[in-house]
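Chemist: What follows are several structures.
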Structure I
Amino acid sequence: MERLVLQTVVLYIVLHSGLFENQDRNLFQPRNLEISMRIRLQQLSVKWDVGSDSEADSETEFVFNIQVNRTEEKIIDFPTFREVPRPWLLQENYTTILSKSKRHLQWNWTSEIPLQCAAHAVRIRSMVRFSEVWSDWSPWKIADEAGEKIVEMGSDVKYCCIGAENKSVPNFYFGDMQMNVGLQRRVLVTLKNVTRSKRLGYTIQCASESASLFVTNQPDKPKDLACKTEDMINLNCTWDPGDRAKYTNADLQCPANFTLSDGSSNETYCSSTSVPSCSFKMGKQTIYDLILTSRNCIGEKLTNLTVDVAHRVHPAAPYNLLAGYTNATTIQLQWQINETSQALLLLCEIHGASHDGEQKNVTLQYSKDSHPQIILDGLQPSTNYTLKVRCGAARHFWKWSKWSESKTIPTDEAAPSGQLDIWRDINSCLENCSITIFWKASPDFHAHGKIVKYEILWEKLAEPTETHRSDISPTLNNCTISLGNSSYKISVSARNSVNASHPAVIVISAAEDDGNMNCSMEDTQNNTEHGIYIAWQSQSRFDGYVVDWCNNPKSHLCDFQWKKFGPNDSSALITLDAFESHVRYTFRVYGTIDGRAHLLEKKAKYLNESDPAHEPENLKTHTVTSHSFTLTWEFDHLNETHPGFIRGYYVYVKMEHGNCTLHPDHPVHCIYTIEDPNLKTFTVRNLESSTNYEVGVKAYSVGSQALPKNFRQVLTPPEDGKS
């Protein structure tokens with residue numbers, strides 16, 4: 001072994017009394033000495049045991065004298081080439097109190113130069129304080145090197161390069177960089193402000209030796225430490241470990257370890273290198289002073305959080321929703337929730353929504369001792385309600401749990417409420433009346449279940465005991481019946497599995513005949529894009545009005561419609577997407593008294609009009625003279641297929657040469673307007689003799705004056721006596 005140079009620093013340790021001054025000086029001889037090199041921290045770690053042969057039970061204060069020997073060979077510091085002080089022997093004292101339960105000891109020493117640059121040996125002896133009697137020295141123990149080197153980014157790194165015996169070190173390699181260090185056997189290289197290493201670290205090579213250097217950071221300070229409890233039994237904490245917790249190869253060599261502990265009790269709840277969360281069972285306390293420590297081999301960072309768990313209750317979502325019982329207007333809803341503390345009082349919100357948009361929100365409180373359930377009443381019969389539940393702490397409410405999974409529960413059927421809206425169409429009424437009864441749901445009608453049939457009853461008013469009945473499929477909305485030439489009362493009810501609705505009643509009078517009234521043609525004033533405006537003359541004797549029409553007047557299916565109005569109404573804008581442009585609709589307006597209807601007006605209306613596309617036929621000229629001729633034509637102006645009402649005709653006269661002198665406003669074409677659609681003849685006068693004319697006729701609705709497609713040639717003869 002190389003020569004040792006000793007330097008002694010003595011520290012004294014207090015002993016309770018001089019009890020052991022006369023004991024054998026090797027009674028507490030250090031033994032089982034172990035020396036290791038912690039290269040990452042540039043530390044020597046010294047561990048040893050102390051004999052326990054003494055019968056004393058009291059605690060004993062000891063001084064341990066430790067010597068560290070370093071070899072004497074000189075070292076050159078690159079790049080300054082300054083000679084490092086010659087090797088020495090370090091001596092320090094370590095004091096502690098021993099008892100029977102404390103016999104395993106450890107002491108760490110940090111070197112100012114890389115431990116690899118010299119051989120290190122350690123020995124140790126002990127003394128009871130104030131006894132002034134040292135034990136024998138333990139044998140010298142050589143330190144063992146272990147591990148790769150990891151340093152903090154931005155630090156200065158010293159590396160010792162040692163050549164073979166009697167060989168110098170010409171070059172030093174750090175990653176891709178080469179350094180000329182001079183002709184020395186031992187060289188101490190200082191790397192300034194090292195940067196973060198790549199995935200494989202830096203490779204250091206000198207002489208025949210190589211090593212890896214990993215450069216990393218201290219861990220980030222953990223962020224966003226937050227804690228909550230679902231049940232006041234367990235506390236769940238999470239945090240953001242920071243970007244540096246993302247593993248690189250260097251971090252795998254020096255991983256961050258997260259420890260969550262209690263600052264008041266020093267109890268550690270969790271310790272993990274990967275999962276940024278911690279869950280632990282709470283005690284009786286409700287306030288926790290938590291410390292989250294992020295620690296790696298370079299350093300550590302702390303985050304503190306004081307939590308009052310009573311204010312951080314976020315329950316788990318309820319589950320297993322089911323209906324205890326139901327009727328037509330009530331649902332008993334039950335659910336389950338995870339086990340909670342006896343002290344936790346929950347507030348739960350129940351949300352229900354039906355297919356027609358009905359919403360229902362109810363809250364209730366319950367504790368662990370009560371079963372979570374609620375009775376929802378005031379519901380609609382035969383309606384599917386989609387229900388869900390969420391809960392929060394009733395005291396110190398913080399936030400709701402997530403909603404439970406939705407559960408759809410139907411209410412039972414009930415008898416239909418309200419009355420159907422019914423109307424009729426009299427097809428013919430000579431010897432017998434063929435009448436079609438129509439029905440639809442009124443605003444106050446609710447089926448409260450599945451309609452299984454419609455029931456039609458009719459009876460003569462003169463013979464009320466003679467009743468007829470017909471059951472109609474629930475898929476239909478009309479029924480045609482033949483009645484005698486009398487007055488009848490007709491009623492319609494809807495029936496589901498529970499009962500029938502209150503009957504809606506209408507009276508058909510024998511004298512009614514809807515086909516003999518003339519139909520007035522009305523303009524499109526006050527119409528909208530999808531609405532047709534109807535007005536009528538109201539009368540005080542009526543208790544209401546009905547307007548009916550066919551949505552498809554061109555089809556035999558008709559799609560019969562009606563709308564009812566109050567006694568004070570005298571107009572309506574009937575709006576339907578089914579209305580089409582250029583289609584003639586016939587509206588009938590009835591006044592009603594006690595279920596009887598009286599036809600008041602018939603109106604033909606267009607949503608909007610246009611001129612007819614085809615022109616009058618059989619255009620002929622008659623009585624052609626030198627200065628006039630008469631035109632005649634044919635045109636069915638009452639045809640309901642026209643895109644507008646025919647309000648008259650335009651007669652066009654075109655001269656073969658020259659300007660029109662008959663009508664100064666139209667120098668090329670003379671246009672004559674006939675405002676009577678029944679008039680289909682016209683005499684053109686003030687013509688010139690021996691002149692060719694072209695004439696044409698167009699029917700009009702809205703008055704566009706486009707030229708006819710077809711003109712007829714007319715030649716006026718010369719005046720009498722002239723050739």
Structure II
Amino acid sequence: MVTGQEVHLANTECGSVPAVPVIVGDVRTSSSIVVANTLRVFDIPMVSYAASCVCLSDKRKYPLFFRTMPSDAAQAWAMAELLRLMGWTWVGLVSVDDDFGRSGIQMLMDALQGTEVCVAYHVVIPRVYSKMTMQRIVDTIQKSTARVVATFLCFLSLFQALFEEVVHNNVTDKQWIANDAWVTYGSVSAPRNIPSLAGTIGFAVRKIDIPGLGDFLARINPSPTSPNSDPFSRELWETLFGCSFSAGLGGTLCSGSEVIGIGESLYTDVSQLRITYNVYKAVYAIAYAIKDMLACEPGKGPFLEGQCPDVLRLQPVQIAHYLRKVNFTTHLKEWMNFDESGDPPASYDIINWHVTAQGTIEFVTVGHFVSSQGSDLHIDMDRVVWGGGSRHKVPVSVCSSPCPPGTRKAVQKGRPECCFDCLPCAGGEISSKPGSLECTHCPEHFWSNSNHTLCIPQQVDFLSYNDTMGVVLCIVSGVGAALTAATFATFLYHRHTPLVRANNSEVSFMLLLSLKLCFLCALAFIGKPVTWSCMLRHTLLGISFVLCISCLLSRTVVVLVAFRCTLPGKNLMRYVGPAQQRLGISTCTLVQVLICVLWLTLAPPRPAERDIMVNRGPKIILECATGSVVGFSLALGYIGLLACVCLVLAFLARKLPDNFNEAKLITFSMLIFCAVWVAFVPAYISSPGKYTVAVEIFAILASSYGLLFCIFAPKCFIILLRPEKNTKKHMMAR
């Protein structure tokens with residue numbers, strides 16, 4: 001065929017031009033490998049229309065091999081794209097134990113590298129198999145949790161044996177992914193296989209309706225008596241349908257008119273032209289190569305010294321050169337060229353097996369895969385009928401269900417990476433998307449919500465004026481200040497009465513003023529802590545209470561001196577006169593002022609944040625840090641010291657005349673004061689959040705109310721309700 005001579009190759013003239021400069025074929029990979037190796041000796045190119053093995057893309061071994069059939073690598077890539085698009089991450093693989101099966105599966109696994117798709121199992125069907133072997137393979141498929149099975153099979157006997165066992169074992173919950181070798185094979189889609197294989201989806205070489213081909217075939221008559229007789233068609237009829245054409249008899253000898261009808265319908269049926277279209281493209285590729293050769297301008301040719309090819313004596317190497325440069329669009333608007341490996345752009349129909357009303361399988365095209373458009377896979381999901389019992393719903397094939405938001409993946413030891421457990425995110429971490437590998441830490445001052453799907457601002461806790469507790473404490477503080485003001489007004493109005501004059505009205509007014517400050521300073525502890533409020537609340541507290549206790553101490557000393565002075569001739573009252581009392585009160589208060597000034601100067605109280613854990617996560621506590629612990633201790637310790645001295649002196653003066661019980665009242669007030677602040681310490685330490693401040697305010701108000709009621713309530717009772725006792729005679733009766 002190559003030399004055009006029917007003699008031994010050794011007798012041919014070396015260097016002669018082959019009679020066949022280019023060959024279209026062969027259909028099988030194995031044949032193509034042999035022929036390509038043979039033709040390489042003669043530098044003759046060949047264009048195969050069905051050989052798909054990726055091994056033929058090796059230009060070092062097959063430099064003159066071209067094809068219009070996409071390589072198996074393209075089909076493996078398309079299959080991987082389909083698996084990714086459908087979200088199938090747990091897939092079983094079935095292949096035949098030959099070069100086609102091994103290379104196809106390997107290319108598919110290479111295409112799946114870097115994706116979330118995992119292989120549940122890979123079963124290999126030997127070329128020589130037994131029923132027991134096939135049974136074990138089907139058992140593996142049936143028992144696996146992978147609902148999707150991708151195949152690389154290429155032998156009819158394997159198809160039939162595998163699916164016969166599949167049907168026998170009633171395997172109906174699998175979605176089959178078919179390669180091009182069997183996706184449109186009629187014997188596999190027999191009605192008995194419908195329960196198991198309905199909904200199969202796979203890739204086939206594109207089906208094209210070649211314009212004019214059907215009419216052309218209809219005009220050809222195999223009969224030698226026909227004016228449109230054709231020897232090739234006559235040979236085809238004789239081979240396929242057992243017909244015998246006799247020109248002498250003027251007729252056709254077949255087994256009957258029915259056979260003739262079937263033969264004509266098969267012969268002229270152009271509805272399923274897939275491989276035929278590859279032949280069509282191969283012929284056109286050669287035609288375009290020759291056209292480019294004819295268009296060569298002398299002196300501008302691609303060969304030595306700008307020579308153009310001699311179209312009268314076509315050289316195979318020259319045709320191969322122009323084949324590499326072919327770039328055209330077919331009549332069907334499909335772009336065609338050969339890449340550096342001699343491969344065409346990959347183009348597949350996505351075929352889906354639909355069950356017709358008559359109970360047969362119909363091959364429906366539901367999408368396309370075209371590598372020339374950036375490896376795009378387009379599928380019409382509304383037209384797809386799925387397998388595995390899903391029918392109108394995409395089957396789910398995963399080893400582990402996707403982790404919901406708020407959890408992260410934890411790979412199961414010893415299993416593929418798509419088999420995992422879902423662990424909840426830790427506190428302060430979130431995952432907002434399904435299938436997160438890691439949880440994300442929330443920013444500062446944020447915390448995860450209960451579902452760990454969103455970072456929300458942390459709850460900020462401080463005693464505000466809007467809180468119920470804050471409102472109550474404000475009312476209690478205001479009432480105390482109002483009662484103090486009312487007492488002040490009462491004493492001022494009755495300042496000339498014996499009772500008020502006997503109680504040293506000037507010190508009483510100073511005491512009432514300090515008590516009012518004590519009530520009002522509680523308001524400084526409410527609200528969001530800021531620098532000025534932190535400095536104000538502690539200094540105001542310290543100075544107000546020191547002023548208050550200094551007044552009580554001064555009155556206690558006066559009472560003690562007045563009623564315990566028993567030394568004759570000693571006029572000690574001159575040392576506790578009004579001037580001396582004012583000096584003593586001012587001195588005691590000034591000491592506290594100096595302590596507070598040093599405290600505010602060196603290390604003042606300041607706003608601070610503190611995290612505490614509650615049921616819903618950490619809570620930010622806004623509080624006033626004391627700053628200098630020494631300053632804070634001195635300020636409170638000085639108050640405690642004055643209170644203790646006052647309590648001791650008042651206790652010593654408790655047994656006074658019945659009608660004048662000032663020392664007893666001061667003793668009771670100091671007992672209440674000390675008891676409140678002693679109880680305050682453990683309560684303050686154990687109270688969380690804003691309750692710490694509330695306890696401090698409660699201690700301030702309780703001690704202030706204790707002083708107000710113990711010192712002034714009895715006096716106001718006499719002034720307002722028992723005025724007959726507010727006389728000098730009554731007070732001096734004893």
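Just so you know, all these numbers are worked out from the coordinates, no wet-lab data involved. Bear in mind the structure is a predicted one, so any value in this text is a computation, not a measurement. Cβ atoms are built from the backbone, for glycine too; each structure is taken alone.
Chemist: Tell me which of I, II gives 0.00 when you compute FRET efficiency 1/(1 + (r/R0)^6) of positions 379 and 531 (r between Cβ atoms, R0 = 30 Å, to 0.05). All intermediate terms of the calculation are to be shown ahead of the outcome.
Modeler: Details: I: 0.25; II: 0.00.
Attributed to the structure labelled II.
Chemist: Out of I, II, choose the structure whose coordinates give FRET efficiency 1/(1 + (r/R0)^6) of positions 155 and 291 (r between Cβ atoms, R0 = 35 Å, to 0.05) equal to 0.30 when calculated.
Modeler: II
Chemist: One of I, II was used to compute relative contact order in percent (Cα under 8 Å, 6 or more apart), and the answer was 6. Which one was it?
Modeler: I
Chemist: While we're here: Taking distance in nm of label points 7 Å out along Cα→Cβ at positions 595 and 611 as the criterion, which structure among I, II has the greatest value?
Modeler: I
Chemist: I've got another one for you. Taking -14500 as the value of helix-only ellipticity at 222 nm (-39500 (n - 2.57) for each DSSP H run of 4 or more, over all residues; to 500) derived from one of the structures shown (I, II), identify that structure.
Modeler: Working through the options, I get structure II.
Chemist: Let me ask something else. Matching task: 2.05 is the computed value of Cα Rg over 2.2 N^0.38 Å. Pick the structure from I, II. It would help to have the intermediate numbers written out before the result.
Modeler: On the way: I: 2.05; II: 1.95.
Corresponding structure: I.
Chemist: Taking mean count of other Cβ atoms within 10 Å over residues 347-354 as the criterion, which structure among I, II has the greatest value?
Modeler: Comparing I, II by mean count of other Cβ atoms within 10 Å over residues 347-354, the maximum is at II.
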